[in-house]
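Chemist: Once you scroll down, you'll see the structures, which are given as structure tokens.
Taken together, the values in this text are just the output of simple stated rules run on the coordinates, not laboratory data. Remember, predicted model here, so these are calculated numbers, not experimental data.
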Structure I
């Protein structure tokens, strides 16, 4: 826990200084003091993406980032000091009850981050993606080695940029840090509700009721969590500014929306909130149009370059555009397999069942899925059905109707692509918060609810908890439980601490493969390059191709060697 807390202090300094500097240089206007931390993450991920084109994000980059942060902090010390004062003022305005609540949530978050990672994707590609970025940056044709690595989220780029891997090898806890910031933002709004009794403050302030669920995302760098947090921030600021004449922070919200898309393309609908504000105030914001184009343009160019290097598809996973005359492009059969498998998996259908069912049949099957998937799927649809009826009498219903239509568009988009409930959770949380806000008005009920939700965090954190009633995934049945062994040094980045690896030669490629991990995709925290042997063998048999090194150096990447039947 002590190591995690120390690391968070480093993250506080780096992200806040860079964020305040970015906000000041781009003239994004004043904001809630939590937002510069997210802007800092955005700016660092952009800077790291430029660096990763040429080199790894290891010791040299991290040292350079620290020097830049120190220089920026000294140069803009007056601006940064004003930011610290605004943050201090926010803390002082919180009632004692909320300060105690925030301290408890923070301690629980540190304990959770010190525990073993829970999300299984951490073992299949989070760890490996970050390790490739740390060591080599963007690697040509890395998708040929393992197509999950083609995703290379902007969030993993940020984690790689600030994980201090040159000093310590167990710091993968950026999610916990940002969840605490999101909680502080929400509790500040809750304090305003207690003071002014305005329901729009309660809507945002109730966000911590989801902590018991969100805590399962913070012991690994899942890119889903920042999308939920950015959904809260973007809509919270949208709600505040929709009915006011304040326009100075619209560019700031646009930057947050672009950051969300850079993290996860499925978050594209979040950009509509600042776009609507801009359209509403376009006459006052003509001078900001070039700024918005520049921010989005630079990010888009880096997105295209990243995808082109790693997979050969500039708009990956869209296959309509592809590089020609390069040897590292991912074979179209593999690319299409990933896209189609994602669709089938989300509906829990086989390829044949997917092809032989209509759109409505798929949706009905999706609603009838068992356990946690079906629960969330049905809940999302119920929330959308009852939402417009519940908000008719609420004073600020116009921005809520906008939330409703954007949420509906997001769900329709997911039904057509990959309707995994975690891709909709950001909007679902906002819908649920609105519904609760309409139904509950008494301060005492709010206090009781938020207290129970906070205490509930401790149950899966300290007591072994089996999720057999909620999931059929055998690799996610047990949540990570805190141990006193983690008081100083946290659990390693992988849950597979007893993994045994052997060396396998595949053509000109020498790789590591785990021998005692049952999960087909999992590799754990293994030296590069690493892949499951069964994965390699099955793909070799099915696609008649195998990954090979382009040269004798790993940093030069991979291509897929395709062979004829013999």
Structure II
């Protein structure tokens, strides 16, 4: 959600022009991504027979949570995905492929039955933990039970809280029942990393177990060393059950300033920049760097204006409609973000099978916005700020201090809204403050924020939009807007209860129409971040269905 500053560094900001970026076009992006050679039929060289070489991955945030069942931020998954495995894994095309499991359960293969209430999974033979202990169904049972254990600080219990009657029916077979049918659980399990029972059950308190600082998994890399504030080193697991690992070592290098991180990529101190990526204002320069591949990647995250619907002015749908009509989205994308991001009308990423491409397109029209407010009874006062029933049309927009490009967006919005009688204040604060209770307990008036609205890779947004998902009202979820809508609740419930993709698509498209009409969020753009890597690195592949593009790092290697 928070974006590190791009201000502080000895590296000067390049003078870029929008036409330079747009002139790159699809061909430039294709060439930059390294996909061009593949399209011309050049096969990559084969991987090494045994792990060799190392990769230095540049991150702008520091991974600090290493038990994958406990609360963490997205960058922590760069570690989790290397050290641990899930039962199945999401691919770039959205399909799920087996990992610790032999196959992904479905109604067709009998793994899911009784209308989604009964589940059974068969696990792969011959897998061992990094300490040599065998992986069994007991580990999966322990993991699912630990998530729901009273007192355990679980990262999320969404979906997992429905699981009951877990039974180990063989060394590599497990079954459970669900309290109700919940289709998104397949997606949730693709992001649920299995932990070792034999190590964690020995801990007096799993919240403070030694394991949490030196994790042991089944993944392609083993925990090596950590230098807080600088780097984490992972080493090859030569007994890994899948393809690879082909690298001997992976170094996760932490450089908090995005401009400084880009400078290290330019000079070759880091081999890749992932996550927050290359700042937009360096994109046109980065694609011309010799010996580097730069790729515009898909992302499921959106930049939105998130209103607090308990605010006396923002609770009025007419106000939200007027605000939306007077956001110059194209100027924000073209001028502030160098034409990189993709305008959107939906909370759903455009790559999703449930995305509705036919939603009404926002048009920048301040005159229309003014008419909407006039018709709704918001009249201009002597100060120029509109009023209705004694309530002034004024509010604050908050975001992370030091997010220079977002600050420019705030200034553009402030100027446009002032012209139509809306007073907007800018109230930014440090990341540690803004994303604490100010955000989670809905203490803000409105936010400029980047976030996603699906359940891992599933289109279900109930934890973001459900009336029972408002933390400020004792709900379990992340509906910080405090949106309550009975029609939306009914649609989301129906979407969770069927496993029929065609029916679910129809349901979620109706929900997108409703959200576009009610505007509990004002969507601005879908992220198209830029990542870069050194030429000669084979295997890097962006995946919109993974939170970090180190999802397949076990299969990376250097061309000889």
Structure III
């Protein structure tokens, strides 16, 4: 992209009430490195440098429906240039939030409950609590646990920290900067000032930054178009450029693999790609919609997937990462892909002015290889709404409940006609070089009576669909065994669902979904019987 009146060459964001303007910033300079090495704000820590431990957690503020929306992210993999037009809050910022320079309630509660020992993780915990405090007036214990799932503590333990999360709402806030949602509809003077600052730096032009790398002496470029047309042109002109959505994977290329990215094109400034449109048939989700927002909308239509979305990485990662990025990345262990495949998801791909539609199950060709030409990108994701009597489930197996990579992720979609299978779709992640459907198993079930004998027979065909590998997460034998038994678990869950529906129709009980979601099945109890 040439420099013109439609291009801005200055990065601007708000930090502690001041507009920061920068020009000579490398495209992969992380927010954490800028804070620690340039501003000497060393409160934010680097623990893992991959968005896993949460010690680097900061909060980003954006304009949203006339207010400021705050969300926690990992500064270690958040490129500084992506903060253009936003506000940044660090652990040092909390003093600024109080007119009397008192500790923020999140900080004071951590002190009161003795929630800190070595203190390395504490700033990250406090910033996560700060984001929770601003975004939820009365979180449940489960919501607190979920919100802290991206913060690791190795000495204090979580009990006093969770207690701090509960207690901070009872403390005198001394926090006139920002009103809590639901408490008061008035915008405070401090919030109004920030709104006006953000409005003054809201990107109206595409951003392009250039800098000379101290490593190889070459010019590095960062481009942030603000329309899909500009993105399409840039991608055609620079087919070797790295497309950046949320950065939760690309960030690791830099921090862990030490890749040198010569040209980064950021999708996050394109409003068209941040939208979710709903029709009678389905949802169309822009490639730049965050996982947090995409999962929230999907959960409204597919509530049985709530645990999968809850276990998808951490709050910080979901706040930064995008559904389009997760799909385009094409990881064989990406947890969204198996279930999206079973739902019949289609992608709109764009190259220049040309668009084409492709089914998600046809998009993945081989390990890290997609049906995506140079200069082509994922623009939109089309997901059908559930149809009558459709049953959808997804199960994730991993060593940790929270924020862990799947050993196996299974997804199922079933429609019955009377007692026979009218349509079934099964896909797995972690079982092959790509997220992949179980075609032999599906064929064996199609048109058959949906009963235990049929399901157990179909389970044996899983060996024809997958030849998994062994790695540090699981052995090939474990993966195959659990893949078979997750199909059996799905069968048992559908039987429970039928019983719940029958009971509800008699008693008028409206808690069928809750009962169904509480079904606890240890499928390993059935291994020997299922294999006999």
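Chemist: To test your reading of the models, identify which of I, II, III gives 168 for volume of the Cα convex hull per residue in Å³, for residues 238-373 alone when calculated.
Modeler: Checking each candidate, the match is I.
Chemist: Work out which structure the value -7000 belongs to, where helix-only ellipticity at 222 nm (-39500 (n - 2.57) for each DSSP H run of 4 or more, over all residues; to 500) was derived from one of I, II, III.
Modeler: That value comes from structure II.
Chemist: Figure out for me which of the structures I, II, III the number 2, 11, 23, 23, 19, 13, 6, 2, 0 belongs to, where P(r) over Cα pairs in 5 Å bins from 0, in percent, for residues 302-397 alone was derived from the coordinates.
Modeler: Only structure III yields this read-out.
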